[in-house]
Each structure stands twice: as C-alpha cells, then as structure tokens.
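Throughout, read-outs are computed from the coordinates displayed, never taken from laboratory work. Note that this is a predicted model, so its numbers are computed, not measured. Cβ atoms are built from the backbone, for glycine too; each structure is taken alone.
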Structure I
Amino acid sequence: MRFVSACSALRTPLSIALLASVLPMTAHAIGGCTLDGNPIDLSNGSTTAGKTGMIHCTDRDGLPQRDIELRNGVQMGTMRYFQKGILQKEFTTNARGNQDGLSRTFAATPGPKNQVLREETRKNGDTVGVVRNWYPDGTLQRLGYRLDNGTEAAAAGFTAKGRLSDLRCFTQPVFAPDFDDATSCGFRKGPVTVDLYSPRELLAAHVAYDRGERRQIENLWENGKPQQVVELGTTAGTENDFTEDGVKRKSLAWVVQPGDGAGKPGRRVLTLQQDYHESGALIRERHWTPTDRGASLVLDESWYLNGQLKDKDDYFAQDGQPTKRSTTYHDNGKVATVGLWLTKGKDDDHEIGVHQSFDADGRLRGESIYDARGRATRERALDETGKVLRDDQVFEDGSRKAFAK
C-alpha cells in the first residue's frame, strides 16, 4: 500500500490513522507511546519534531502494539505491528511514506517460533521480485515473481504436503533456491512434464513445459480420467473436453495470429468447434476462416442422433454481399428445405432468391421466390406427383393473385 507524502511526518491525528490502515489492529486502544524511553503524544507533532529514534506504543494491557521509526521527525525506516503483543507485520518505509524494502507478515501465534507467512520486497510501494508464502507449519505454500510494474509474471503453488499444485513460468528461471523452475519449466532439457495436485492431494493435471512455455495441459477428474486436454503449439492449438466417464463433449481448434507489435503475445483465433452428445455422437460442427479482424464463420452443420445430417449453413459472399445457403434435412438424410439468406446482421437477415421445400422422399412440394429486400413475390405448392396445386403472385401488402394457367 502507498502513502501520500503528506503522511511522512507524524504531526497530525490523520497521519496516524493512515499509518494504522496498513494492518488491521487489535481491539485494544493505545495505552501510550514512548521515544527513547520518554513519553510522547502522537497527536501533538511538537513532541516528535526533529527527533530521531524508535517510537514504541503499547495497548492498555502494556503489550506491544506498534513500533515507528523516526528520522528527523519523519516517519521513515522500520515499522512493526503486533497482535496481542506478538509481532504480526514488519516492513520499512521511505521518505514518502511508501513501503520500500523487505516486508514480512507473521502468524502472530504464541510460542518459541513466530512463523513467517509472507515475505516480499517493496519498491516505493509496489511489490517486485520474488514473493514467498508459507503455511502456518512452515511448508512453502506459494511463490510469485513480479516485474517492476507490479505485474505477476510467474507463480508456483504447493499443497500442504509440498506437492506442486500450480506452475506458471517466466522467460527464464526465477525461483531458485526455493524451487527448481529451471528443470520444471523445461529450461535445462525440454520439454518436461510435471504433475500438479489438488488441495486434497489428488493428482489433478499433467503439464508439459518447454523453455517456460506450456505445450500440453491434461486436466484430470478425481477418478484419474482426462477432463480436458489442451495442445499449445506456437502457431496453432487444440482443446478436447471429456466427461468423468471419458465421453468427449467438445473439441476446439485455433490458430495463433502474431501480436500487434514486437514482444506482444499472439492472439488465438478459433477455426473449429465440435460439440458432442452425452452418448459421444457428434451433433454440431462449425468452421471459421481467419481474417484481419478475427475470423469469419464459413460452415455450420448439425446432426441427428441417428447420424444423419440435420441442417447445414454455408457462408460466402455473393455479389459482394454476405450470404448464407441454408439447408435442412429429414432424419432419413433427404433435403427438407434449401434457400439463400442475406446476412447483414442479426436483426437484418432475410431470404433472397428461390427457397424450396421437399418431402421425406425428396420430391419438391413448395417453392417461394424473394426479392433483394426479402419480400416474397411468388409462391408455389405441388403435390407428390409434381402437379402444381397453387401458383400465386404475392404483393407487398400480403395479398396474392394466381398466375394464369
């Protein structure tokens, strides 16, 4: 947390309140504060003006509550906070009042060992470098690595038994000697596959790394079967999702387009999605073509559970206009309807050209003709022998007139 520079001098009650906000305090009110053994009043800036030393404050029971270092009357240097008299937080501040340097958080539990729970380095208020977290028993819980701008660039998590639970690698090893990410991230000899475990100490995933880059992720169900398998190439990738019984439910494929500039990460562009029924049967498949702005849908198909094609939409440009040829099928595989649509937008799709309908035996039973604005101009109905039963001209107001025979 950062403090504004106005808080650097301990001269007002407001500055003391801001300092106390660094860490929640105990319910005890301050019993008193001393500087080099002499009582001082923190609400009276004249008692600390120009002085250097360590202020010790205690609660009404006489237990340590906080320590504040002064340098020529300015809050700067070592700061400590206590909980029921036991050290809970220790850090240093700079002349601006921002944390700067090593910062530690303790368990604040009674006994011979007050376990460190978190250790980090601050740079004018921002956390930088390696951040370490421990379980109350001293087992390493998590490592993080932050860049100078505070962004976390790498992380390694561990279960209560010390097993690896999470791993995100940087472009080079950063966690030694706490953790050998040089080996686990595939910098020594890649690719390397590591096992990740859940908080319940169950095997949760297999992840392959090559020089810090993830190349394959296999997330597991608790029964050990794959839940999701992801392949991550430099230019393309795939994902497959499964049920606990091992039935595939979804597949994805994508390409990686270059980033907007040097050093910028690439962007995934979806090119294929397949959806499966709980029985494992393929029920829908969509294809996209990459474009400068992302991707354009070119094909959308779905199937009946008996395996026959149910409907199919082909997307293309006709006369410079976005167009869709929509075809539906009977469950015996015969075409049921077919026609063109102009697809300018979700609320502006409309029929154009000739639309036909067929019976389950494939015989033409109806036909409608639409103009460029999506208005029906002619409709025909036929019987099973192909004889025309009705042939009408259709007008804008919905009225119709039979064509002369």
Structure II
Amino acid sequence: MIRSMNKRDDIPPDYREVKRHGVFPDVAHDEAARFNFLANLNRHIAGVLGPGNALAWEHRVKPAFEARHGRGPKDRFEIRHAMNRDPYHRFWSALRRNSMEMRQQAGRAMVLRQLDALTARAEALNAGCDTLELHPEVEVPPYQAAVDIHCMPGSYHGEAVPGDVLAGANYDSGIFATTGGALGGLSDGGGQALVRWARENRPGWKPARILDIGCTIGHNAVPLALGFPEAEVWAIDTAAASLRYGHARARSLGATNIRFVQMNAEDLSRFPDGHFDWVQTTMFLHELSGKALPRIIAEGARVLASGGLMLHLEQPAYTDAMPLFEQFLRDWDAFNNNEPFWSAMHALDIPAIMEAAGLPKSGQFSIRIAAEVDRDIFPAAATGAAEDHGRAAVWDAYGAWKPVASGRLAEAAE
C-alpha cells in the first residue's frame, strides 16, 4: 500500500489507503485514479455545491411557492416538487445521480476484468468451512429485487455467472467513493463504532450470541466478531453473491467465530425464543418494505434473550424537530438513488414498532454513533451545511434492552 504524503480533512484520502484483504480486487493505477476522482467529486457535490440548494430555496423557490399558494410548504413533498423545477437543484441532482452511476460502473468494470480470479480466491477461502450456508430455496424478497439498489447493477444479489462474487466485490471496493473514505480503511467504521459503544456502555459484557440482520458482506458484523472473540456471530442476508464474498473476506481477516447464512429475517423460526444476546441492523431498515420491517423487528425481538440488546443504526428519523427542508434533502435517495422505501421508513415511529414487538419504551434509548476510523488517515464526516445527507458516517440508533424475565430476576437474586 502506498501511503499518501499528507492527510487533509478537506479532501478524501487517496484510494490507495484502502486496506486490502484476501478477496479485495487488485487495483490498477487508472482504477485508483477513477475512484479518487469520484470520491473528490462527491465531496465537492456535497460540501461546495450542496449548500446552493438552500440558497435556491430561500431566494427563489420558497418566495415563488409562497406567492403562488399564499402559505409555506406543508411537507417535504411539496418542497421536492417545487425544487425539482429549479435549474440549480436539477443541476446538482443530476451530478449526484451521475456520480453514483459512475461509481457503480467503475467498481463493476474493475471487478469484471478479474472476476474469475476473485471467485477462485473466495472459493479457496470458503472451501471446507461449515460457517457459510447458502440455501437456494431462499428467495430474494420482491422489495429487494424490484430495483437495483444504490444503482448497483444486479443489486446485492446479482451474478454475471453462477457462483461468482461480483456483487460483493463491487460493493466493497466502491463504497470508499460514495462516502469519501469516511468509513475507514476497511469501510467498517460502523461496526467498529458499535464495538466501542458496547464496551463503553456495558463494560465487561460478553454476549454469547450476536445476530446481524441484512449483513451484505459483513462490514459491520466482522468487527463484532473480532471485538467479541468469545461470541458466536450470525450474519444473515438473502443475497448469496454477497454472502460468498463476505464469508471469504471474514476468513481472510481472521474472523473465524462468524457464520454467514442465507436467510430471510422475516422468518427466524430456525432459532428458539431468546437465542441471541444482541440483535442488530446497520443501515438496513430503509431497504425494507412497510410490511417486512415490523415483521423483522418482531422476529428479532422474539429471538432476543431476556436482558439482551436490540440496536438499529439508521440515518436520522423525520421528526417534527427536523426542518422540512432538511427532510427534503435527506429524501433525495428515495427518488433519485433507487431507495424506494427510504422516505416512508424515515417517517415511521420505530420506537412504537419496537414496543409492539415486546420491547417497552421504558427500556428503549436513542443515541448518535459516528464511524470509528483511523483519524491519522481518514477524515471525520462533514456536518452542518456541508453534510452529505443520507451518506454521512454518523447514525442515529434505535436501541432497547429487553426486559429481564421474572425467572431470570429470581436467578440473579439467588
């Protein structure tokens, strides 16, 4: 790995700072240059051009809206319809959409030129392991298959040839450009932050079993496995192409206490009640349909042990405290980045859904978690007007400790 000469907070680090593992694609000079261009373009779109949306709203679009309707906008949708007619916002939005399409094609092209070799490396790492379970009978849910999420061709489950690792390798190699390196060298800053939070808030806690739902390639599950080496970590997803890559990646990083399983979390009947001490998702709820989301939370609560932790990391919810214009900006992905459930999910009352699943509000909490990365190399996520709404490596978390059953209380007293 070639180290950058100097670390700067105003631009992303060099793509060559991304850490390599056993199945990470080999990166040619021009491929690294493309990712560097895209990471800096995304930073420019968010931090330099992004604030122009507020100026367009305040000085052009809002006055015109109020003159036409005799009132201000009543919701984020009215702002979107009005802003979509403004030339500056259209320019900014087109740049942002095209940067995502370019990011996907850059990663896909890099992976395709070495796909056979990458798949062979993954097969070698996965060979003889009973910790990778692929079940062809598990169908990709319609809400996952309906669109190419994040504009990624084939989404998380697509294959160029049967049994390949295209989806996982593309996702892994290109997330740097989308986030400007804010997730760290292994793009696992979210998982690292979870480990840090758990250690700080529950010193000495040793969960025996952890369930990560919607794991894709294990960016967040592997840090849990490494951070809690005595735990048995289950990482589940419906996308076999991502799981193949994720399992091989985990093995190459030394995580041997983690199992990758093809499974739909709407049905966790494989596990008995109270099986896991920690059940979690990270940036997954917004990719679920309105029917699937409460089912998955209910199943997660069922398999959560008495006294166990449920934690869901997401971008901030649209509450009355959030200005409508910020809601509109955060909604961009729902209408322009193939995230069809984003808008509806962020307006849901997740605490109420968790309460209905058996996790009373008295045991719930909300926290803000920022990615844990090497600050000598990787910058902190921008905030304020320069924040890359929807992609910032800072999340709100919906958490709950499941009430301790009466029997467990009696045991503890003894």
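For which of the structures I, II does the calculation of Cα Rg over 2.2 N^0.38 Å, for residues 324-395 alone return 1.18? Computed on structure I.
In terms of FRET efficiency 1/(1 + (r/R0)^6) of positions 92 and 364 (r between Cβ atoms, R0 = 35 Å, to 0.05), the structure with the greatest value among I, II is II. Compare mean projected area of the Cα convex hull in nm², for residues 196-235 alone across structures I, II and report the one with the greatest value. Answer by largest value of mean projected area of the Cα convex hull in nm², for residues 196-235 alone: I. Given a value of 11.4 for mean count of other Cβ atoms within 10 Å over residues 68-75, point me to the structure among I, II it was derived from. Answer for the origin of the read-out: II. From I, II, which structure was Rg/Rh (Cα atoms, Kirkwood Rh) = 1.24 calculated on? The value was obtained from structure I.
So distance in nm of label points 7 Å out along Cα→Cβ at positions 44 and 308, computed for just one structure, reads 4.9; which one of I, II is that? Source structure: II. Taking -12000 as the value of helix-only ellipticity at 222 nm (-39500 (n - 2.57) for each DSSP H run of 4 or more, over all residues; to 500) derived from one of the structures shown (I, II), identify that structure. Of the options listed, only II reproduces it. From I, II, which structure was relative contact order in percent (Cα under 8 Å, 6 or more apart) = 5 calculated on? This figure was derived from I.
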